[in-house]
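Quick heads-up: structures coming right below.
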Structure I
């Protein structure tokens, strides 16, 4: 599986990168939604792990843009990463176009389980 990790905080990207590596997957990283959109247009990702709160372009804006891309790109599974209580924001995340939600702190079992749902 090829995973795109999108988070503005370096430590979070490092942590997720290590988790994804332990799962045996390849990955690229982006610091914000704008960078993520550029990468999605030129790479084939099986899943995107995207933080919600980022500068330049936040996760909600980015996932809306992804859902407007042509062809199969618009169907790329995008998993929201947030420290927010999911009960308070789940409707907003799903209506924006996120497939799933992972709350921080990240647990390897939960990350693995959700990513594996999108194996082809």
Structure II
């Protein structure tokens, strides 16, 4: 069980409780199995990766702004160890992921890789 799954599950549960919805009540609104929802909240099961389902959940949970909804969707997808599709569609970003991964692993990127990343960020 990954920490990202647990983090997403905890966030999902907090949003549900903040909205004042019980488990069965939210599942009825979302048309989703309560047993599976509970497993997601406990970090035992991955959330769905379909954006339409996640958008529906976000709205039911009271997320209104485009930014809040996108963050919710990104967290659900990332909790599964998947890079969001809109990021993968940017070939220039994909080319720089190896340098980004090395940086996260505490392995210094080359000067050329750093310059390319800076240029990518400037042009975003």
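Assuming -13000 is helix-only ellipticity at 222 nm (-39500 (n - 2.57) for each DSSP H run of 4 or more, over all residues; to 500) as calculated from a single structure, say which of I, II it is.
I
OK, next. Ranked by mean count of other Cβ atoms within 10 Å over residues 30-37, which of I, II sits at the highest value?
Structure I comes out on top.
Something else now. Here Kirkwood radius over Cα pairs in Å was calculated and came to 16.2; which of the structures I, II was it taken from?
II
Read-outs throughout are calculated quantities, based only on the coordinates presented, and are distinct from any laboratory measurement. Just so we're clear, the structure is a prediction, and the values are computed from it rather than from any experiment. Cβ atoms are built from the backbone, for glycine too; each structure is taken alone.
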